[in-house]
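Trainee: The next part holds the structures, each set out as structure tokens.
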Structure 1
Amino acid sequence: MRALLVCPEFPLSFWSFRKSCQLLGSKTVNPPLGLLTVAALLPPSWELRLADLNTRSLTEDDWQWADLILISAMYIQRAGLLDLVREAKGRGKTVVAGGPHPTSLPGAVLEAGCDFVVRGEGENTIPLLLKALKLGKTGIIENDEKPDMATSPIPRFDLLQLDDYVAFSIQTSRGCPFDCEFCDVVNLFGRLPRYKTPKQVIAELEALHRLGVRSPVFICDDNFIGSKKQARTLLQNIIAWSRSRGGPFRFLTQASVNLGQDPEMIDLMLTANLREVFIGIESPDENVLQASHKYQNIKNPLLESLGNLKKKGMEVMGSFIIGLDGEKKGAGERICAFIEQADIPVSMLGVLQAAPYTRLWYRLEEEGRLRPDVGDDAGTFSAMNLEPDRPEAEIMQEYADAWDYLYEPSRYLARTYRYYLAMQPAHRNQAEDSQGTSPTPRDPGRRMTWRQLLVGIKAFFKILWWQGLRPTYRRQVWTQLLGMLRQNPTRFEQYFATCVQGEDLFDLRKVVREKAKAIIKGL
């Protein structure tokens, strides 16, 4: 059997960072981890080919070669998913679709002509799919049970063109113990987190290392500290492995804000070179957080938790939502004021969407407030798929104004400067210092290649032009660069990288304003 695994293209969104990818000589941020895991679950005798449409186009040879087309898609990839299903069926191919969108909304995929819709997690649904293929029975393949993560194989990283990606992904757990009303993690993966063993995780890191990967590794767990006991054990194993390999990887992950109240956990994460976290803050309004069942953000003062992370040296990327129930006029301004007070450089700011089969979805359905087929791509520019409890035009205007405020270049760069200046200086070799041992030899694979050197030089001069010479705020740029070199030089690299990320966000703020204007006009 020849199976073509296809990841539909992601439309432009907050997560695209297209300029940053180009500067680094890459084509997109992360590879499709779900498809790589599915590939590892398919029979070893099958021939496999990966087509990530974020890095390359499908060719006629791909179509002619394949016996079976397997597509995995998130909500934001809905249009691409349905187009691919229709084209594949028009070519007479057998089509399988899975991932978050087909799992939650199988009807649209079946209507497009898909032969098999796989709902749920691959470890216990792929065997059912293989059996159905053998029997020739089409339709929905599903298993309501949550699989033991110990059965999850090492993803087929070898199918990737490594230079295409800025970072690589692994998953060490699924599920989250919290139950935020708007979040679909519980619907997809449950409230009881399930874990891979440390041995499994190290095997995945070793597989990436053997392939020559030295890029950042994104631990894409729903909540890395869902169990702090599990997280500590895993981090200790990662530290030991990293020391034995010369520290090849920098890590980033997702975690709840209560991390900011656990200095020992922060130190352990930093020792493992896990120095960036994406945190769902959502709103500075306590009544809104309470109405959304985000109680973990109320237990301790948010600014205190975020300040602790900043001082320790943890880079925080925040998430905020406008349009939550109970929100009062001026929410956008309050979010901006909060972000300025916390000095968070990069925040994902979105308008509320009711993800399928979340607690929010069911409540709004009961209240008659869900809108069919509106905004269901859940993207940065999507219209709301619900009737909000305050004027929608007001919400969309605040959304556009907040983007405009936060990502005005001079303001963004000032906030970034304050954030990294406030960090404690970084240890030169934190992993070894904490263990009290002599330094481990640096991984020879981390030496810069000629290609990387040329890409780096080209990127430097582009940034020099974009921020240091061309704009009206160029004096601020040079003042802050010199200030960081003088006052906190060990954080200069992190600071500069975040300044570079701003280029994507400066462009995106203009797109957000135009899209919001169009949505308001259509109301």
Structure 2
Amino acid sequence: MHSFTKILARGLLAAALLGSVSSAALAEMVLNRGNGSEPETLDVHKSSGVPESFIQMDLFEGLLMADAKGEPVPGQAESYTVSDDGLTYTFKLRQNAKWSDGTPVTADDWVFSMRRLIDPKTASDYGYFLDQVVNARDIRLGQNGKKLEDMGVKAVDDHTLEVKLVAPTPYFVSSLLHHSTHPISKANYEKFGDDFVKPGNMVSNGAYMLAEAVPQGYVKVVKNPNYWDAANVKIDTVMFYPTEDIDAELQRFKAGELDMTYELPSQQIPTLKKEIPDQIHITPYFGTYFYAYNLTKEPWKSNADLRRALYLAIDRDTLIKHVTQADQLPAYSFVPPGTDNYPGFEPDVAKMTQAERDAKAKELFAKAGYGPDKPLKLEITYNTSENHKKVAVAIAAMWKKTLGVDVTLQNQEWGTFQETRDKKQFPDIARHGWIGDYNDANNFLELETQYIGEQNTSEYNNPKFDDLMKKAGLETDLAKRGELMVEAEKMMIQDLPIIPIYFYTTKHAVSPAVKGWEDNVQDYHLSRWLSVER
């Protein structure tokens, strides 16, 4: 080969190699996420489910955000200060924070958004998250003539937000990780109203922006070039796939169509631990799986003995070992173990054997007026999921064996189920679960107060319980505050408006191609911290 020909050949080879490198470098990085149920809504102030929150945390960013380990780190606020009395928080917003349409994120957007969250017209399930802000609770509940402009939030200037609290609140900063406290663009909302959530209308301030949303199909988000830290966001496109059939979701994962699952079928977990142990992530989760009685109806409203009999007749150890199979802990109380600044307590029934609990259940069941001559019939309502169904079937069998209860099961798709549960339209008992939005017992126990609104899981109404929770909310001594909440939880568990069943673990399959995944008790896995190497 002549020297010129050799040089030309080398040049063509180099060009080809350079082209392949360039193509690889320019290849779109896509993450495919299994995401449970169909999103209820992408409106951060109106949604209440975990599946939509995962999408929202990619689209929107709060004053603080969760890092890869689930810990609070600066988000849209580069810093904040707290007054000596713990009542005034001053947030310095990033000068380079922009909405996806290129307009600046201002303190006015935050004031508008916080007011919208507590506005009775919004009817947010999470309006109470800002109850510690001056006048927020009165505004939310329509009390004492307070108006939105009386709320203790103020734009000092375009990049300084001031928030005044009614009492020092140790969990206030960590609560700002929650999607409900994230902002929306005031100008964009004034343009589109509630239609701002639609693709083509939505502007967002997070690492991603909404590209497509196909009902029962997928939600597609793409990298936001105007995000303040866009240079460090590695994934270009995130596809969220709703999949209520968790067996089908696992099959899609095994086929390489998904990079991570939302959940795992409980019956397959032992096999998966053996087959792909490095891809199975089962981690303690800051949450409680429970059933809620409908206390607006009889016999539940006035028959505490009946409620306690059903609570006792669930063999939680057997349920976890043979049905859920994901290392959960049995729950006889509501607040998860290890909660910050909370001593906790374990009811005496937790120390009994199951045989002793069953014997006591039979005694209370008879005392409540039920038995062979007067059998109890009830319905368990749950959202469509094979795992929820298996738990309900197992509990129904336990109640049948121990107490002779006849149970029917009613499943509903996620959106319908949430409406049924929140409006207390289920006849007897509804499945429920609560994942702590911040590490504080208040986030669990407040759910059973009357001032919480529809989020009150059973329509529990005990003024003494409410008073204890209000006192705890104003107590500045953390030890005394914890003791007040323990006293409140003991009172609530004595009344049993709910049936705690187990403390959660998270169950995901994660592809080896996904880099940057960190197991954490909040189960926060923002796409901005991840990358994909195929």
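Trainee: Which one of 1, 2 has relative contact order in percent (Cα under 8 Å, 6 or more apart), as calculated from the coordinates, equal to 13? Spell out each step's value before the answer.
Mentor: On the way: 1: 13; 2: 20.
Source structure for this number: 1.
Trainee: Work out which structure the value 0.80 belongs to, where FRET efficiency 1/(1 + (r/R0)^6) of positions 202 and 386 (r between Cβ atoms, R0 = 41 Å, to 0.05) was derived from one of 1, 2.
Mentor: 2
Trainee: If P(r) over Cα pairs in 20 Å bins from 0, in percent comes out at 21, 52, 23, 4, 1, 0 when worked out from the coordinates, which of 1, 2 was used?
Mentor: Numbers: 1: 21, 57, 22, 0; 2: 21, 52, 23, 4, 1, 0.
So the calculation was done on 2.
Trainee: Given -9500 as the derived value for helix-only ellipticity at 222 nm (-39500 (n - 2.57) for each DSSP H run of 4 or more, over all residues; to 500), which of the supplied structures 1, 2 does it correspond to?
Mentor: Values: 1: -13500; 2: -9500.
The read-out comes from structure 2.
Read-outs: derived from the displayed coordinates by stated rules, not from any lab. Values in this document were obtained by computation on a predicted structure and should not be read as measured data. Cβ atoms are built from the backbone, for glycine too; each structure is taken alone.
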